[in-house]
Structure formats: C-alpha cells, structure tokens
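Below are structures written as structure tokens.
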Structure P
Amino acid sequence: MREPLASRILRCTLYGVFVSAVLVTVTLPLMLDTYFGIMFDAYSLYPGYRAFIIPFLMFSGAGGAWIVLELILMLRSIPTNPFVFRNVRALKRVGIILAVLAVAFGSKCFVYNTFLTMVGAVIFVLACLFAFTLASLFSQAVAFREENDLTI
C-alpha cells in the first residue's frame, strides 16, 4: 500500500523539525547570548539566570527532539501496519517524556515564572494525557487485529 500524501508531508516536516531542534539545542548557548545582547529580558539581569535557563532549555529541546523522533519512527509503519506494539510503546514513551517536561515547566514556574511557562506546563500535561490515551487505543487495536488474524 502506498503511503498517503498527508503522512508523507507530515514525515518530511517532522524531519525538518527534528534537524532544527537538534541544531537549536546544540547552538543554544551562543544563540542565548546573542538574544540577551539584542532583546531586554528582565530575568537576564538576575544572577544565575543564565546558568539555570541554558540547561533547562537544552533539556526541553532534547525532550522535544526525542518526541519528534518517536513520531517519525511511528509514521514509518503507516504503509505496512501502524497497529503494532512498537507504536504502543512509542506512544507510552512520548507520554512519559511529556510528563517529565510538564514537571520541568511546572517547577520552572516556582523559580522564574512567565505566562508562557504556565501555558507550556498545561499543554504538556494535556499532551501527556492524549499520548497515554492514544497508547491505550493503539493497544486495543493491536489486540483486535491479532485476534482477527487468528480467526482467519
């Protein structure tokens, strides 16, 4: 079966996002210094902010890149059969990563709070719940498919 056009476009877009996420994460210290030189950020005046924000953003970027990589690997199974246990495990890993990112963003709210940090924490919690729900749905679909394969 040929892969649908929408999933090919999504896969190519995810490749671009993955490469961009890795490049941004690696060059983050230089980019942040440039940003602080151009734009005013009230938190950048606090001592220790740079030492906090660079590891935080690198951790978040690595988590985001991992999620995108899991999605790319899941999309590879669309032409053959997407309802396999590998995709169930991938969705559970994505849910765990999103939960860890939600905790990280929630913790950041107590140290250096911004509105977008709060919004990000809520979005990560909702995405985590969505990923675990999809994992459960895929698990049931895999069981149903295997049961059908046995009866035929």
Structure Q
Amino acid sequence: MAETVLDARPRRPAPERVAADRFLRVTAAVFAVAVVVHGADHLRRGTDVVTTVVRDAGAIQFVLGAVAVLLVFRGHRWAPAAAVFVGFASAAGFGAAHLLPHWSVFSDPYVGRVVAPRVNGFSWFSALFEIAADVAFGIAGLRALWARA
C-alpha cells in the first residue's frame, strides 16, 4: 500500500532537463528579440529593396519562429524539435541570403559586387545577431531533446 502511494507522487524532472528547459526559454526570448531587430532593419531599408521571394521567406520564417517560441513558453512537448528545425533552418537561410554574394532570387547580399540597397552597420549587426540567435535556439532545442531522452 505504501508503495502505491509513493508511486502516485509526481516525479520531479532531472536537473539536466530543468537546466535544458531554462536554456531553451532564454534562447527563445533572445531569438524573438533578434527576429524583431532584423525585421526592423528590413523596415528601415524599405520593403521594396528585397525580392518578393525574400520577403515571403522572411514572413514564413517569422510565423514559424513565433510558433516555435510559443511552443517553448507553453512547455509543449514539440518545443525542442521546433527550436531545432526553426533555429537551424533560419540560420542557414539568413546566412545564405545575406552572407553570400548574389546567387538567386533568395539573395539579399551584404557582400560581393552587388550589395543590397541601404545596407549599413545596423544591417550587419541585425543579420549577425539573428544568425547567432538562430544557431543558439537550434542548439538549445538539441540540448532539451537530449535531456528528455
């Protein structure tokens, strides 16, 4: 009988999982700030300076990022996987769009012979901040997945 009562008590999560979940929440908040800062630079530069494809890809990334952040703060079981997907996909996409010379309609290049209009120091800060936050968000998602395994 005593065994049944003890088994009925809720288990406390392992310290590694608590730390991983905390790290995921912190990186989700930083990721959200980075997305807003990068979006503010695009508004400053003007929405007409990027291709429709770049604008639409950014809008999709914004929505997926918002969903991932919401999942994290709601403690949803899919939050770590969403962070991995959104974080690493965003880092790859923003890196390819901004850090490579013009290569396609997905380009909004900050380097190369043709540099996107109105790119300045704030543009570089916002892009690098977002890419770093994307990678951190993906790593935090992996860490949370491993802590739950």
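Read the figures in this text as sums done on the coordinates, not as results from a lab. Computed from a predicted structure; not experimentally measured. Cβ atoms are built from the backbone, for glycine too; each structure is taken alone.
Largest in mean count of other Cβ atoms within 10 Å over residues 25-32 among the labelled structures P, Q is structure Q.
Taking relative contact order in percent (Cα under 8 Å, 6 or more apart) as the quantity of interest, name the structure among P, Q where it is greatest.
Largest calculated value belongs to Q.
Comparing FRET efficiency 1/(1 + (r/R0)^6) of positions 33 and 121 (r between Cβ atoms, R0 = 30 Å, to 0.05) across structures P, Q, the highest value is found for Q.
Each of structures P, Q was scored by distance in nm of label points 7 Å out along Cα→Cβ at positions 73 and 105; the highest score is held by Q.
Suppose you compute helix-only ellipticity at 222 nm (-39500 (n - 2.57) for each DSSP H run of 4 or more, over all residues; to 500) for every structure in P, Q: which one lands on -29000? Computing helix-only ellipticity at 222 nm (-39500 (n - 2.57) for each DSSP H run of 4 or more, over all residues; to 500) on every structure in P, Q gives -29000 only for P.
Out of P, Q, choose the structure whose coordinates give Rg/Rh (Cα atoms, Kirkwood Rh) equal to 1.09 when calculated. Here the read-out was taken from P.
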